[in-house]
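Trainee: Presented below are the structures under discussion, each in the form of structure tokens.
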Structure I
């Protein structure tokens, strides 16, 4: 039985290890890019984009399905593992077939085929942990999962940096990856899979219960379609850009795209799996679910927005940390600003729909984004090159956020003004202060100047938030303390 204390503890484990891994990931990726330079990434990005789009075919929603039906997990765990094995094996075959076809029909694609097949095999191994991982999430064992994920990410990136310094070139990225792609690398997969299987050994009994297969299929088909569409939306722009503008421009664009993904990584990606499990537990209590969703969305907005603002305002300084060879990425960072602000909002909306069992609605929103992307991205690339694609991706992200805001009304009531008013005022204050006084660090050493100027913007943003939400913050703190006292009393009474 999971106690409230375990839930709270697992949340803070998730945050703590998540932030440690994110900070290390950013620092190590900056160093990896500085050591290897754009040329090595030119060889990796296009085949990796193809692989990532293919890997979404295995995202059949089995992890989310186990959480959705968590009270009956003992009935179907063997079926869950067997079905996951079959789906993962089928996707591995498709992935390798695409890689070999690319090698056969496109001269000079031997390396691309190698990358696609190696990462396909590693992804297959990682996918086999799905049942064990879902059972750990059901038990709120997020502390261990966060350690396996965070530790695996840091060690993988450290291995990539060491291999790059040793002259391994493109193979260093296969070994340890870079940024979020580290989760596909050899080092990460070995660490994460070993940790999960050691904690929760997989059921190796192969069995397919027709009843549960139909239930998983009914639940997962829309989630699967949603994952495929989501990966299409977020990676289609790179396929188009590489074909229309060129591989080197794609390398610079991917670098800027990673930087503007950091606002999402700061909080949304860290807590997504936690909040899905939490929403699933309270999906039948509309008022309680609405309070949780509003709170988590407010946290996401307040934490991610200032990060996006700091990166956009200091694009040249941030990119400068990677060396002069990456300088063209700075302008692209600014063009992707809208994407950086809006992208963090999407995960909580999709998480709520998935936890509520409304996977079809999530797929429909993603389908709308994909339909717009198919027409808009190529047009933008032809008319305005990289800038056009970057602006188009911001518009597509905004479309998804509006679609989710409309759809979640079926399950929760959200005070949107309360969620967004104070952060918008804080952003305006931070930007205004930077415009008035931000250049006072112009002559400082790069890292020190960036830190001081970013701190100035952050302090202005935080001050505005405290001024506007002081009473709400005090009230929330009092409610949290009262809830903790009640939980402690309940636990003492149970004992």
Structure II
């Protein structure tokens, strides 16, 4: 009896090991992607796209001409690939001339036979491998079995089967954890995670010229640091949010400040602005960061800008914190009709000065005084106003500008109430006609971009799809 019991326990233990460690070729696609990322330290960006949901949000099925135009390609795709599941992607560094070393796509197979049929229908030559079938067409290398389709877009692959086998083998390993696992499990329409450690590790930049100690220090700061991004197409708006998962060492080096009192507004005059931009940086920290990791950056920037700025920077030995305090802003005010009539809009600006910046401010004032109706130079900074009517105090911000000036960076564009058709835009630029306002804010914790539509009830993708159809119908010959 004891032998039977021991044998049973042994068999049970082995079975559990096989279930947990083996059979990984049949694991869910998210686990395959997770394992692949865990096995590849050159991946600089990864994430997912819910193609089926995005297509449904365009509501293309309700447009007969478009439905007829897209029905065959989408039908082929949906019969082969499970569009109810996310399609995952990964981008491998380094980036050379704007192109990654490789791009990977992972999709769940819905029907292998249908996939083969559709590939052959489109003229692809399917080759038989040991554990999967595959197609090579230029830089595109596609492999598939009963469950997983893996596409590798890579230049100069001479032995596609061997390369694909090696990549698929990476999907059998241990799973990723932490931020990587969190990003893969997010439900946004488009999700992306960026690894700063891998980005630095694959970069070909001037960072290689740093001392060994500085390179080591920077690498340690980047370890376990990620930027997590999510795009959602919702009723009446597009929302893009990023969350910074930085190491404590990297956070301590960051030069982004918040100021809930938004004091920059005190220096930007009055009026009801349509466009605004503001920033609030800790220039002392900025200078320390650049001195440590990009020692020539300020000198190069000074040469590019030239003029009085270059001269002033030379006088302070390229320490920007001795010139400006990091606060700056600009507003477009007045009648928007000025733009439609081809006139330059009225605008106000402010740049905060620090230390030896007053001398720079005097030089700047003399250079712009004939271009602005009012220029104010104080110990705090320099302000300029193209129209004296807006040189007082009392900015009135619209809903589009909520929180303006409080963050490290703020931008808003308010189109509410404007008849954009009067601007006589053409082509893709006419898409702005559905937009009510745009707002972007960022700080040490992340960033948020919101594009609001004039119609708040209908999904913004549907609205933009209908506008595009209206604009490009003749070109598409529909």
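Quick note: the coordinates plus some simple rules give every number you see, no bench work behind them. Since the model is a prediction, treat every value here as computed from it, not as a measurement. Cβ atoms are built from the backbone, for glycine too; each structure is taken alone.
Trainee: Suppose you compute semi-axes √(5λ) of the Cα gyration tensor in Å, for residues 39-150 alone for every structure in I, II: which one lands on 33, 16, 9? Each step should come with its number before you reach the end.
Mentor: Numbers: I: 33, 16, 9; II: 26, 20, 14.
Value 33, 16, 9 for semi-axes √(5λ) of the Cα gyration tensor in Å, for residues 39-150 alone corresponds to I out of I, II.
Trainee: Right, next: For helix-only ellipticity at 222 nm (-39500 (n - 2.57) for each DSSP H run of 4 or more, over all residues; to 500), the calculated result is -29000, so let me know which of I, II that is.
Mentor: Details: I: -29000; II: -10500.
Answer for the origin of the read-out: I.
Trainee: Thinking only about relative contact order in percent (Cα under 8 Å, 6 or more apart), which of I, II has the largest value?
Mentor: Structure I comes out on top.
Trainee: Quick check: 1.5 is what I get for distance in nm of label points 7 Å out along Cα→Cβ at positions 231 and 359, calculated from one of I, II. Which structure matches? It would help to have the intermediate numbers written out before the result.
Mentor: Details: I: 1.5; II: 4.9.
This value belongs to structure I.
Trainee: Between I, II, which one scores greatest on mean count of other Cβ atoms within 10 Å over residues 159-166? Write down the numbers at each step before the final one.
Mentor: On the way: I: 19.2; II: 16.1.
Comparing I, II, the top value of mean count of other Cβ atoms within 10 Å over residues 159-166 belongs to I.
Trainee: Out of I, II, choose the structure whose coordinates give volume of the Cα convex hull per residue in Å³ equal to 152 when calculated.
Mentor: Values: I: 152; II: 221.
Checking each candidate, the match is I.
Trainee: State the single structure among I, II that was used to calculate Kirkwood radius over Cα pairs in Å, for residues 87-214 alone, giving 16.2. If you can, show how the numbers build up before the last one.
Mentor: Details: I: 16.2; II: 16.8.
Going label by label, the one that fits is I.
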